[in-house]
1. Among the shown structures I, II, from which was the value 31 of relative contact order in percent (Cα under 8 Å, 6 or more apart) calculated?
2. Tell me which of I, II gives -21000 when you compute helix-only ellipticity at 222 nm (-39500 (n - 2.57) for each DSSP H run of 4 or more, over all residues; to 500).
3. Which structure, out of I, II, was Kirkwood radius over Cα pairs in Å derived from, given a value of 13.1?
Structure I
Amino acid sequence: MTTIINFNSYNRTERRRGFQPPWHTVLIYKCPNCGREHFVKKNWNGSMPPGAFVCECDKEETHA
């Protein structure tokens, strides 16, 4: 079963240290079906861009 997760529905944010630039923001999304967390680096300025991404929950279940 695939789940579509909207970009506006992130659970929390983290500040992570990188190399260039030294700190960046990571948005953390949690799939409502399988509970897996997805990390998306925020690399835009201003408001959240429209769109979504897919969590493919069924692929993990078939390999287990």
Structure II
Amino acid sequence: MNKRIQELMEQAGAWNIPDEFCEKFAELIIRECANIAYEFDIPNRYGPGEFIGNRIQRRLGVLDD
């Protein structure tokens, strides 16, 4: 599990929730946030939304380099 996600889980007090659930739930939230960023781009063109969306996912360990 990504270190940052682990830190956020601890801050949320998610000690009694299975890691597998927390990891999948965090991944879904991260991807949804990235999708919001992608909406700011013109279709079929690389723009700031894609850059920001990818950066969010990389920072939180959902998108590989």
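Just so it is clear, none of the values below were taken in a lab; they were calculated from the coordinates. If you're wondering where the values come from, they're calculated on a predicted model, not measured in any experiment.
1. On the way: I: 40; II: 31.
Computed on structure II.
2. On the way: I: -2500; II: -21000.
Source structure for this number: II.
3. The read-out was computed on structure I.
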